[in-house]
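Laboratory data are not the source of any read-out in this text; all were calculated from the coordinates shown. Since the model is a prediction, treat every value here as computed from it, not as a measurement. Cβ atoms are built from the backbone, for glycine too; each structure is taken alone.
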Structure I
Amino acid sequence: MLSKRVIACLDVRDGRLAKSVRFVDTRDIGDPVEKAREYYLDGLDELVFYDITASSDRRRIMLDVVEAVAAQVFIPLSVGGGVRSVADATDLRLAGAEKINVNSAAVARPALIAECADAIGNQNVVLSMDVRSVEPSTTCPSGYEIVINGGRRPMGIDAIAWALEGERLGAGELVVNSIDADGTREGYAIDLTARVAEAVRIPVIASGGAGLPEHLYEVLTAGKADAALVASMVHYGDYRISGLKSYLHERGLKMRMSW
């Protein structure tokens, strides 16, 4: 059995760590480089860095911030935001990213997933999915719809179908981010996460809604996720990475423990 992972998410806007609730009311909450080092030293398994306005602003990701973060952590670093080409992915790898996240640009041009997988390997390509709950319809029979550009543009694409297509095109991992749960700290979208995890054969990272240690345990068990992504609950100092991993370990989950 593979170990479960705890992953911290750094949403970065204009070079600063930011946090929103349901993708709105975004606030500056500190220095991403300082937080990255703090979490790494406290036993974090993996770090995700998102430049949250790169796609909507139609610009490239801030490579200098990626380089600064990469210099502080010696765990897998996954980076996304504004990745539109193999050249973008290559630049991020050279800046220190191990994995590349694609999202909005991949929805607009799905071939991007296959191109990046061919260039840097399936295991290094992560498909991030921003998903909201909708009434089931012929276009979204699951009741979950893909939204792009930082939650600004609904696409009428069924999330389960898109997860399967991303896997077929070569993504090695999925991030399933619930817009409805994002920043609420009321728990992950368990049904959504479990349905995606049941549909695909690649690892699934649950994102959006973590507020209590119990939420991580629930999504890693009932939600069938391979990893749980956290943000607010550690950014604001309510919990530490080491404490969350100890909690999960004590409840029988296989974790990478370094202490």
Structure II
Amino acid sequence: MSSEKIVLSAKNIDITFGGLHAVENFSIDICEKELVGLIGPNGAGKTTVFNMISGVYTPTSGDIFLGGENVTKLPPHIRCKKGIGRTFQNIRLFKQLSVLDNVKNACNVHMKYSVFDAIFRTKKFWNEEKAVDEKVKKILDILGLSDSYELKAKNLPYGKQRKLEIARALATDPLILLLDEPAAGMNPKETEELMEVIKLVRDEFGVAILLIEHDMKLVMGICERLVVLNQGKILACGNPQEIANNQDVIEAYLGK
């Protein structure tokens, strides 16, 4: 693990649904600029972990800390404002809006002008809007979407829609970015490009990244550390090479 300070810490979080123990005693520490993969068979509880970290679900027990602050009971929009950004397995863009407006919408979480400023178009309003335009275009340029500002999101190729989701999450100024199967539905070429984008995002924005992914080539190629979940419990932790050679992990994926 990196020697940098811890950005996100989950301490023994559990969740049950009607008697079903979906995730049990899950703990993880993620440091600044660390790139960690959360992997495991289908139904292992990976997205449930994401939902607890982002605030969609409240753990039955355990605690979640962001930058040292306990955020376990906070709703998703407050966690977002404090620094948890997220994408989803199924693309959730505003399909009728332009690429630019999709990302600008995410900036609302930090906007400071009032309704009065917006209605009467005060100087404060225009100054903030100009700053947001510059910020959004910079993000889109870094992610290779500078030629698509005015295109409707629905008209982007699939790979670029995935990039747009990441751009929108970055616009919230996250301390940690949760990527839920970012390569889902991508062809090999798009997946290769995505690998470079994820590394670029970490380096350019200085953000920690936790990702769920079934594409083992992507996971092994970019993650510094892997956590393997199976039947709601942590099965193994380690670097990609250690996990690739772990017999318990191999059996969880392929059977005995």
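Tell me which structure, out of I, II, gives 65, 41, 38 once Cα extents along the principal axes in Å is calculated. Provide the component values of the computation, followed by the final result.
Working: I: 47, 39, 37; II: 65, 41, 38.
Here the read-out was taken from II.
Assuming -9500 is helix-only ellipticity at 222 nm (-39500 (n - 2.57) for each DSSP H run of 4 or more, over all residues; to 500) as calculated from a single structure, say which of I, II it is.
On the way: I: -9500; II: -11500.
The structure behind it is I.
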Structures I, II compared on relative contact order in percent (Cα under 8 Å, 6 or more apart): the greatest is II
Comparing I, II on distance in nm of label points 7 Å out along Cα→Cβ at positions 37 and 213, the highest sits with I
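Looking at mean count of other Cβ atoms within 10 Å over residues 5-12, point out which structure of I, II has the largest value. The partial results should precede the final answer.
Working: I: 24.1; II: 17.5.
By mean count of other Cβ atoms within 10 Å over residues 5-12, the leading structure of I, II is I.
Which of I, II yields 2.1 for distance in nm of label points 7 Å out along Cα→Cβ at positions 157 and 173, as computed? Don't skip to the answer; put the middle values down first.
Values: I: 2.1; II: 3.4.
Clearly, the read-out refers to I.
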